[in-house]
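Read-outs throughout are calculated quantities, based only on the coordinates presented, and are distinct from any laboratory measurement. In this text, all values refer to a predicted model and were calculated from it rather than measured experimentally. Cβ atoms are built from the backbone, for glycine too; each structure is taken alone.
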Structure 1
Amino acid sequence: MVSDSKPRRGSLAYYPRKRAKSIVARIRSWPSSSEVKPLAFAGYKVGMVHVVLIEDNPNSPYYGREIVKAATVIECPPLMVCGIRVYSSTPYGLRSLSEIWAKGVPKDLTRVFTLPKEGFKHEEKLKEIKAMLDRISQVRLIVCTQPRKAGISKKKPEVFEIALGGSADKALEYALSKLGKELSVKEFVNEGQYVDVISITKGKGFASVVKRFGVKILPRWHKHRKGHRRIGSVGPTKPGTMFSVPRPGQLGFQQRTEYNKRVLKVGENPDEINPAGGFKHYGVIKSQYLLVEGSVPSPPKRLVKLRRPIRPLKGAVTQSPKLVYVSTKPIGR
């Protein structure tokens, strides 16, 4: 008798499938770059639209013709550089050496942590960092978002670090020139370039094995009186049940990274993208925005982090795409 076989249902790529520790995604690895530029940025997901552009991939059968693609709108208000933190390399990883904070930090930072009463000792920290220049291996910017400049009703900023490319001395010089100033998205990426998108997916709560792993629903006969939206068997119990057995549990609200998403447009005029009445579940864009090809994992209004590609595509087209039309009516309306 021929044995029945079928592919496994449910991916084993992400385990354990549990909730993320924070609603703000965390960048765990940084690409190497000889250019002194910020290696990441952040924005708020707005929604999705469709665009008509000229296909510029010479390997595509539609090369030189108009095609329709889905795109995600991400509002990117300027980031405020609140401080600088320097690291040294050790056998156990990076070790923080010192940090310096700007004099005029935004007052909204008090919603995140308590500011020191005696100030940040700007001059003393500046001399300390310059004296240990030979020990510095990595320079990072401590930035905070400015949600008041975005189209969302939010006051509490997010604070995180952004690594800088280039040598330590040039990166430190660039960081000191940006201390206490705003960082624009145009200093991070240009049209046609690729970015990695890191964010927390939409949470869907407790789910069964049918929705979580795509398990086949059992026939509704009298022999399946114990349920039909379940697995038939958990397998052997000795020495123990295998971790790969589909089980009910948390679905969504997990950190995910999507590599090499092309930036179709870096917009400065929000009136050219805002639909009548604003975007669904978001509102009206008030600052700079990005059009990223394809979808982005997260619901609207959630912070999305963008990173320079850590696995860049070989031979990818990086010139600015020719957009013919951008819809002002979001997908879903």
Structure 2
Amino acid sequence: MRKSEVQKSRRRTPWDSEENLTPVQAFLKRNYDVRYESHHRKVEDCEEAEMVNSFQPFKCPFCSSVEFKKNGYTQSGVQRYKCRCNKTFLPTTGTIFDDHKLSISEWMEYCLNLFRHVSILAGSWNNKNAYNTSRYWLQKLFLTLDGLQDKIVLEGDVWLDETFYSVILKDIIRNDDGSKLRGLSVNQLCIGVATDKQNTIFLLEGNGKPSQKKTYDAFKAHIQPKSTLIHDKETAHKRLVKKLELNSVSHASKQLKGLLDKDNPLYPVNRAHAILKMFLNSHSGFLREDIQGYLNLFALVSNPPDEMLSKVELVVNMAFQNPKTLRYRDLYSANTGVE
């Protein structure tokens, strides 16, 4: 991606410094400006104070003391607090919304784009944000969703299988003669997927072929003991089956090839694989070090609640109830590159 594309402000038009515009130019600029402003409403214009004030802090974000009291309101009507450490703070302090200048309502549109498999580049155009801003917001979303899958426990009939996603081109390891490594090498990221048709989990197992240890470590807390595991005859599943006392129903992969979906006993997990690949491909140039963040995001998309706006509600609640923050300068202080 060109550097100019990354840094370009979505507010700019070709006629910002022009004085004598043609009727067409004036019309386009005027309406583009209106659309931009509609996507960048100020905090005080969105009546978000009541929503923000509904989240009462449970400790001081600076010293963790619980001895703090109300201390008036901001100009936009947000409750201010003052701690015994003499620091003042807001319900948003220490969250991903800390020091936000634009309304939290922008997150609604941003998240809805991601949930619909829109890339962050396309989303930055839709939301009229610079690409770097969209990428920054994505990292804050990953931070919020960290641990999202921790409490998911599958039970009953559970379908399990691995899928693989390539590392980016510059990270591919080759043989001494320049040829690609054969088979499921370190050039492939192993993603374990399991579903009970109610919930689905997506976990990175590492690079290359799965092992009994990696599969067990990934799924041991996510499958109810004595459930029925429906899977292929992958050796990596043996420890998981034994330790959790699972009823194993296995199928040889070669015998499943070419079967219609309705006849394939692994269809529930295969379908999850296919949709996951579509999602990852919409962000195909992403930094692979972020892949678990993308998997957590896709788990949010795939699991209840079903309504997209309810998923946005879940994100906002998580942001306030488990506050984490990331400064723009901290993300971009190192030369991490942009994919």
*Taking relative contact order in percent (Cα under 8 Å, 6 or more apart) for each of 1, 2, which is largest?*
1
*asked:* With mean count of other Cβ atoms within 10 Å over residues 89-96 coming out at 9.0, pick the structure among 1, 2 it was computed from.
replied: 1
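Given -2000 as the derived value for helix-only ellipticity at 222 nm (-39500 (n - 2.57) for each DSSP H run of 4 or more, over all residues; to 500), which of the supplied structures 1, 2 does it correspond to?
For helix-only ellipticity at 222 nm (-39500 (n - 2.57) for each DSSP H run of 4 or more, over all residues; to 500), the value -2000 is produced by structure 1.
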*Origin of the derived value 0.96 (Rg/Rh (Cα atoms, Kirkwood Rh), for residues 177-304 alone; candidates 1, 2)*: 2
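Have a look at 1, 2 and say which one yields 18.2 for mean count of other Cβ atoms within 10 Å over residues 121-128, as calculated. Please list the in-between numbers first.
On the way: 1: 12.5; 2: 18.2.
Working through the options, I get structure 2.
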*Out of 1, 2, choose the structure whose coordinates give percent of Cα pairs over 24 Å apart, for residues 73-232 alone equal to 59 when calculated.*
2
